[in-house]
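Please find the structures below.
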Structure I
């Protein structure tokens, strides 16, 4: 008899820390700088990534210590995923929270960490670093609703 994978048999709350971390597909979408429209509450994504985001690897360069360098970095937990409406619909955490399975391109399904990039879901090679901006507010000049809309963020 074939055992089902952990993401099909456990809730997000039941997962070990290692299982939880393995759900990240490496798309990088959560590392993008976003603004909230004060009038409408709409979340406006940009092509600007956190200063700790490596655009070529599509990963945080200091994941374990990111909160020390970027205090407003949001740590995803089973308890807050429901409130993070800006998370892309493609996100494994969101998909599982909503009762949907993992996408066929997810590395846990495909067995290949590059599958997320080949599927066109990631932002690898498509961002600029917030460290290159003169002022943090300059990120709004790099609005990218189309970049994220095609990945199911909106």
Structure II
């Protein structure tokens, strides 16, 4: 490990512990040349999840794209960025556990809708209207009625 302060190649590990989520090892290091301390994180190398689009194309899963969709759906709603980042992280983690290397885009959309339905009904309807590509007001009203009926039965 190269020291970020003096570029010396040798250091010693002062402390090691698992990160809060348990997905990385946090190591506190001390440079043997300049004595300054720095932190490194050790992660398992991810196998990149590929998304199978509706037209059959494949593209790498993009966490930022997922987060951007959540942010758009929740615009002007009382939902913090921290909540949205947590939802995006949970969806990505769930997809990685469920799918080995490829995931259909509809799976991602369905999971986002499920989480938004739990989080905020308005955000859910916004996302559903784009995701399900409602063609007319009738489709939109059907979705709203279904959502309202589910809320009454809770």
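Here helix-only ellipticity at 222 nm (-39500 (n - 2.57) for each DSSP H run of 4 or more, over all residues; to 500) was calculated and came to -4000; which of the structures I, II was it taken from? Mind showing how you got there, number by number?
Working: I: -4000; II: -15000.
It was calculated from structure I.
Out of I, II, which structure matches 13.1 when mean projected area of the Cα convex hull in nm² is calculated?
On the way: I: 9.9; II: 13.1.
Only structure II yields this read-out.
The value 15 for relative contact order in percent (Cα under 8 Å, 6 or more apart) was derived from one model only; which of I, II is it? Before the final figure, lay out each step's value.
On the way: I: 33; II: 15.
Only structure II yields this read-out.
When log10 I(q)/I(0) by the Debye sum over Cα atoms at q = 0.12, 0.18, 0.19, 0.25 Å⁻¹, for residues 12-91 alone is computed for each of I, II, which one produces -0.38, -0.88, -0.98, -1.51? Don't skip to the end; give the middle numbers.
Numbers: I: -0.38, -0.88, -0.98, -1.51; II: -0.61, -0.91, -0.94, -1.13.
The correct label is I.
Work out distance in nm of label points 7 Å out along Cα→Cβ at positions 100 and 116 for each of structures I, II, then name the structure with the largest result.
When distance in nm of label points 7 Å out along Cα→Cβ at positions 100 and 116 is computed for each of I, II, structure II gives the biggest number.
Any read-out appearing in this document is the output of simple, stated calculations on the displayed coordinates, not a laboratory observation. Since the model is a prediction, treat every value here as computed from it, not as a measurement. Cβ atoms are built from the backbone, for glycine too; each structure is taken alone.
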